Structure formats: structure tokens, C-alpha cells
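Asker: Just below sit the structures, each encoded as C-alpha cells.
What follows draws every value from the coordinates through simple rules; no lab data is involved. Quick caveat, the model's predicted, so the values are computed rather than measured. Cβ atoms are built from the backbone, for glycine too; each structure is taken alone.
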Structure I
């Protein structure tokens, strides 16, 4: 057995990520890997803070691409969704065609989802239509730091192409459509393009973070490299390393507010 086979979680072997069953497997992996679970708790904690900031507004909260996550445990009233029917979420929803009326939402939350959308512009138009004034889109996505790019291009199954000229890509399926560099392209490299095309969606925050946490957790494929008890220390190290955002962070939080 080689090192890769040894590190791979048995239940993650041979999983077709485009099939609905993958979300169920991912839920089990998150629940059983304590370090990864703590990392998700921190991500969802950031979502909860942003949800609290728009709690005074009318409208509903929506999570797109819920997959095997557990955001509903933090925000019980949120509508969870996926692009296909799976037993873990409330509705089947396509990000390009949101089944909500004008100004019916006050918040849209997405964890590692935007970089899977083949037509992100369609989503931004739908978000603009459905959000109330002051409503927010909150995204946690991969970040293009030196270390992040090095990890994503060598140890992750999804493509990472920061030279892609266009935002759109061919739709290959729920998970197989992917460019992990897309959020960096849209909100950093092409920020001026986004601001020109979507002036009603003001970029409030672009916060790089999480330098080592996801790598140490093993993600959805590998065994955890450290025990769950090490998470507090790893988080402290992450906060220090994330100050050098050109070099170390692997993730970013993007917050957009409808004007």
C-alpha cells in the first residue's frame, strides 16, 4: 500500500462526487473527523455572525450547495438546498434560477460553492434580484496565496487555474464543474469587472484566512493528520499565518451587500 492509499479514508475511495450519495458520505466524514468538524464549526460561525448582521431585515436565509454540511444546526430557519435531490437538504435549487420573488431573501450563504458554478454571472444577477436592500451574499472559498496555490495544484482533485480568462466554464456536473481559483479571479484579479457589471452588489469584505487547518484536517478525502484536540493550537497558528495573506491563507471570506 502506498502513502496515498494509506492516507485516503476508506469510505471516500471510488466515490462519484457528482452523485447525490456523495453528500451523505461527506456528512458522515465531517461528523466523524473531529478536527474537520471544528473547522466547519468556525466557518459556520462566520456565517452565523453575518446572518445576525441582517437579522433586522425582512426575508429568508438561503444556503446554496449545502451538501453534507450542517449549517442548519447553527441557523435553524435557513433554507438548505442542493442542485439535485438528496435526503439532507430542504429543496432542490439551481443557483442560476432561484425560486424566490424579488427582494424575498435577506441572506445567501455558500461554502465552497461559487467555484463550482459554470455561470457565476447568472447567479450574481439572481442574487441581486432576490436580495432585499442591505441583504448579503456570504461566500467562503479557496484563496490564491502562494501556499494555497501550491497545495491546491498538487494535493487536491479539483482544478486550480488562475490564468483562466473567462469566468464561465462548461457544466460537467454537481462537483466536477470546478475551478478553485475562480473566486480569486472574480474578486481580486477582475474586481473592477465585477464592480462594473454588478454595481448593486458592494464588496464589503475580502478576508483571507485558514492557512493550515484544512490541510491538517485531511479534508473530505484524507485521514486527519492531527487529532481533534490540536484544533485550538492550529487555529492560533492559522490566525498568525493569515496575516501574510499573499503567502499562506488557503481560504477567503467574501461578503457582498445589495445597495
Structure II
């Protein structure tokens, strides 16, 4: 089945829209083929402000109204306590909120941007999607991440080379309770790194300290800019360390 076939068979759907590469292309595809696909951005403390802005920008460029659903996901004890399967409980909360809003708007089918490259065995959130009957057209049609990037670039979407981004909660060690204060510190620190020109990084919270993970090609620059890094991150963390094990680079040009 092609993606076009999927949308022709399911012409009316609510899309969980993060503004990332996958959901952006899914929205573009549905709207290109004239179907009624409405994007919903579920706003929680787990997302940085720039992610919401990207979602708003992409929806505006496609001429599609964006519905924002506000959700205090930390009100769910199973999420805030940050167990190993936190993502399962988080997806349950997110898509339950989405379903409630979508049904009020007349949509019964829910979609998400999971693609064929995503490993279900390593993603407890996928179990929640299955239980809630959320469909993943990219995955069902066998479209990989690399193909999504290629198709997005051909479509002129600015999200085609957007790095994969995991939510802010992933920066906090498992079984360490998640607080809005810690999420804000991580967001502030990562915003500071973006401002210095670093990309595809992570800040891992270790108590009041930060462990900075960078791709190998950015490590030398980090050492050269050590004073600027320390100055930028000190307002958020008591101590900053650099992980000598580099983060893997993502290949945006694969076919």
C-alpha cells in the first residue's frame, strides 16, 4: 500500500503533529492529496518552545490550522516518577488527550509519524499506540526515515534535514523524578548550546550537573570554546562535563 492509497482509504484523520520530519511530511502528504488531515500539537513541559514554533511555522506554510492541546503530563504519577517504561504512560496520556479533543472536533481516526525505521522493540510508547488504535501510515507503508527526508526535501519542507529530537524527559536518568524546574534547566542549557552553533547534541542531567554529549566532529570546537561553553551553561548547572564517547551522526542524505 502506498501513502496515497492510505489517505484515500482514510480521508479524515487527526494527526499528532510535533513539527518534526516525520509528522511534517505526513501532514504535507495528506493535504497534497486533498484529504482532511488536521494537525494537533500536544503541548507539555517535555517540549522546548522552539519545537512548538516549528510546528506553527510548518502548519502556516501548508495553510493548515494548527490545534494546540495543553496537557500537564507531570500530573500523571506514572510519568512524573520516571520509570523505565515512562514513555508508555506518557503516550497513553498524550493520545488520550488527543483522542478527546479530536472526537469533539469530529475525528475518529488518530495518526502519528512513526516510520518504518523505528524499532518497536526499543520503544515502549509503541505499545500504547497499539492499545489506543493509533495508526502509523509511514510505518504501515514501509517508508523509512531516509525516504521521509528525501521526499521532504523534494517537497521543499524546511523540516527535511531537521535532526531527530527526543523529548526533554529523556535527559533525566530513569527513576529520578521529573520536575518542571529540571526540565527548564535542560531546555535553557540546550538553547544556549544552539545559540553557540552546536547541533545534534544532548545534555544529560546528573543531579545539579550536566553531561554534554556531542558528535565527534564538534568536540574539538567545544574544547576551543570551553570558556564560552562554561559561561553559557553555568547559570543552569553546578558543573559541566564532556562525554568522551561521541554521539552518532545522522545521515540526512541516505536513500
Structure III
């Protein structure tokens, strides 16, 4: 081969790298970024107005959780599908024009699987996962799939203005479901303590049955030899609401 041939090959390789690297970089960033709508502090004081539509949220993730406008039930996002669990315990598909006041999503790509042994409570599950995480200072996306001996989950009803604080709604109006030997997926996040002002610190999981007909916010449960899929998130982004309710809320 002459020099011109080598130069031509080099130019082709460089052109290929230039075309591929931006796509790879974008995919890497997407799969390592958590994206959040509003803050837990705002939700806590009753900012339940929708901050963005589901259609606008979808480009930021295919996995996660949240709630719908007016605090209307629990939302689960799995495999790019959005579900709303109302107080009847049923999971309903969410339309693109629905709005959310608070959500957290990512593009889930399993990084590692943790194989835990024995039967354990929810608290023991958290402790066992914590022992196998490389650091407690980064956010993680968490997914558990399988059949669970028991799960206690809840939902809350749609609120009517003037809105009560979240703690009051949960303590007075939540509807709890006890599920036995149920198959499905737990979807959520483990966030470090320093993010407690903007989201739930520690573990926050929502459940969806295998047939995607029921679910709710996880309160407690029993777990037998669970396999936990984990994804490390190197970036956590927040989109703040652009509405009067958020502007006037007391968030100090």
C-alpha cells in the first residue's frame, strides 16, 4: 500500500469516530443522568399544579416515578410507559397531555445486579443494598423484579384547592393495599442525604404488577432472595416550575 492509501484509511477512521462519538456521548450522559421536576419541598407545602406535560418529560427518561397534577395518585414509569395508580389500586395509562407537579426519571441501563439471599424486611433490604453500593454519595436508579411474599403499597386521591400539605394528605387520606405473593417490578431511586431538601433521601420506590394493572407507592414488604438492578447516576438535574403556585410558596 502507498502513502495515499494509508492517508485515505486514516481520514475514513477519523470521520467515523467524529460521527459516532457525539451519539455515544449523548447516550452515556442520558443513561447516567437523573432528571427531576420541581422539588420535594414544594410538594410538601402543597404545590400540586402541573409543572410540565408527560410529553415534555419523556425525552428525559423511560424509568422513574412521581405523581400527577393535583396529587392525583402515584405514577410509575417503566420501559417508557407511564402509569397512574389511583386510590382504587388500578394502574391506568397516562396520556401525553397529562401534567405532573413532581417526578424523577432517567434512562435506565442496568450497571450491576446485586443478588441478596434470604428473607428480609424492607428495612433489611435497604441495609443489604447499602452494603454493596460503592458509595453513598451518588444517586442510584433501583429496579427489583420478581415475586414478592408481601408488599404494602399506597395511593392518594386527587386534591381540591386550597391544597393541604403533603403530610396531611398522606396521614388523613392515603389508601393502603396489602399484596400477597405478587409478581411485578419496583421502580425508583436511592438518593444521598444531601439531596433531602429537593427529593426523598434514601430509598423511594413505586410498584407495578407484572400485568401492569395495579401498583402503588411502597411502604413496606417482605423480600425473598431479591435481585436488585442498580444504575449509578453521575448527574442530577432539576427543572423548576414556572407557575404562580411555586413562585409564591414558602420554601425557606
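Asker: Of the structures labelled I, II, III, one was used to calculate relative contact order in percent (Cα under 8 Å, 6 or more apart), giving 28. Name it.
Answerer: The correct label is III.
Asker: Could I ask something else about it? If helix-only ellipticity at 222 nm (-39500 (n - 2.57) for each DSSP H run of 4 or more, over all residues; to 500) comes out at -7000 when worked out from the coordinates, which of I, II, III was used?
Answerer: III
Asker: Determine which structure produced the value 0.94 for Rg/Rh (Cα atoms, Kirkwood Rh), calculated from the coordinates; the candidates are I, II, III.
Answerer: The structure behind it is I.
Asker: Out of I, II, III, choose the structure whose coordinates give mean count of other Cβ atoms within 10 Å over residues 108-115 equal to 13.5 when calculated.
Answerer: III
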